[in-house]
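As structure tokens, here come the structures.
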Structure P
Amino acid sequence: MKKIYAVCGSGVATSTMIASKVRDYLESRGVDCDVETTTFGIVAGGGLTADCLVSTNPNITCGDIPVVPGVALLTGMGEEAVLEKVYEIVKD
């Protein structure tokens, strides 16, 4: 099972929207995934284990975990490209 975190400032509103879109897309592509929400503070604290982060802030880092900018999932502009990028990271 692939672990993905949707990341925003509060870990509630925008990250929930991102998580839902990512989960739906990956499940439609046959990827078994666990998509949860979290905050920038938790990511900055380190210690997360995940296959990918999808974040409203593309400048965050968390070790070697790939970070995909997720604002397009809120605006709808470029959404498919973002979802496909996440898929490419976690498909194996």
Structure Q
Amino acid sequence: MKLEIFESYTEAVCKKMGVSQDELFSKSKDRYITDARALLFALCDRRGMRKTAIQRLCNMRGAGISYTAITNSIRRNTRISEDDDYIRLMERIENNV
């Protein structure tokens, strides 16, 4: 079940943010990719997914993302949690999953 939700979020984030899944799960530090990644993590976190589950699902895609990176992304990314455009985008994605 979590895999299906994660896949749906991944597809929606890539489409809305204009990144490929390869880019999303890469080690790139480009802002547009890290924003997309942070959005995915925020959506999963709001859905109640454990960070270890998010890590496992990312790593299944070859991402090699650490638990700490996921935790820090969720905790530090106020741009996602306080920006009205991102909030509306998250609500649209959540309503379609």
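Read-outs: derived from the displayed coordinates by stated rules, not from any lab. Bear in mind that the values here come from a model prediction, so they are computed numbers and not experimental data. Cβ atoms are built from the backbone, for glycine too; each structure is taken alone.
Computed values, structure above
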{"item": "Which of P, Q yields -23000 [helix-only ellipticity at 222 nm (-39500 (n - 2.57) for each DSSP H run of 4 or more, over all residues; to 500), calculated]", "result": "Q"}
{"item": "Structure with the greatest value (metric distance in nm of label points 7 Å out along Cα→Cβ at positions 21 and 61, set P, Q)", "result": "P"}
{"item": "Structure with the greatest value (metric distance in nm of label points 7 Å out along Cα→Cβ at positions 29 and 53, set P, Q)", "result": "Q"}
{"item": "Label whose coordinates, when distance in nm of label points 7 Å out along Cα→Cβ at positions 37 and 77 is calculated, return 2.4 (choices P, Q)", "result": "P"}
{"item": "Structure with the greatest value (metric distance in nm of label points 7 Å out along Cα→Cβ at positions 45 and 69, set P, Q)", "result": "P"}
{"item": "Identity of the structure behind -0.29, -0.34, -0.76 (criterion: log10 I(q)/I(0) by the Debye sum over Cα atoms at q = 0.12, 0.13, 0.19 Å⁻¹, calculated), options P, Q", "result": "P"}
